[in-house]
Structure 1
Amino acid sequence: MCLAIPAQITSIEANNMAKVDILGVIRHVSVDLVPEAKPGDWVLVHAGFAIQVVDEEYAAETLQILRDINVIDTDLEPAAGES
């Protein structure tokens, strides 16, 4: 089973690489598959690629579901903008 995690883009850098925030953890991912993505957008990240732009409500709901089923640590603080 594959799993994509919501992340918020904080910046887009050279070579279509974006810095994203995943519950306070910063990662670099490719945005080649979502050229419309921009800083502040929420994206689904899988295997180092942003694969879809999603709205903030969808991202927050998905993160909550992942917490509820213990896929992510419930002790982590929500990222900025997450409810």
Structure 2
Amino acid sequence: MRGIPSHPDKLWTEVEGDIENVDGRPVITTIRVKYHLKIPKDKREAAERALQHHVEKCPAALSVQRGIAIEWSSEIEEE
């Protein structure tokens, strides 16, 4: 991601979702994703820009958001 290391100790996510009863069936209605990033001090702007545009480039998000609301947030730590 824009020259920012993305191995597991530098980038990870927490994901949770809501399951609601819709027409008598359990349906996932919302997915919340929180990204945790540890980045070099000079990469904050690039990381924030990548996060702002990631959903429009992510095949999984593009597919899922057709029927499920996706919310995301991030926590960026500079090293």
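Just so you know, all these numbers are worked out from the coordinates, no wet-lab data involved. If you're wondering where the values come from, they're calculated on a predicted model, not measured in any experiment. Cβ atoms are built from the backbone, for glycine too; each structure is taken alone.
-5000 is what came out when helix-only ellipticity at 222 nm (-39500 (n - 2.57) for each DSSP H run of 4 or more, over all residues; to 500) was calculated for one structure; which of 1, 2 is it?
Only one of 1, 2 returns -5000 for helix-only ellipticity at 222 nm (-39500 (n - 2.57) for each DSSP H run of 4 or more, over all residues; to 500), namely 1.
Suppose relative contact order in percent (Cα under 8 Å, 6 or more apart) works out to 27; of 1, 2, which structure was it derived from?
Here the read-out was taken from 1.
Hey, mean count of other Cβ atoms within 10 Å over residues 50-57 derived from one of 1, 2 reads 12.2; which structure?
2
Taking distance in nm of label points 7 Å out along Cα→Cβ at positions 18 and 42 as the criterion, which structure among 1, 2 has the greatest value?
2
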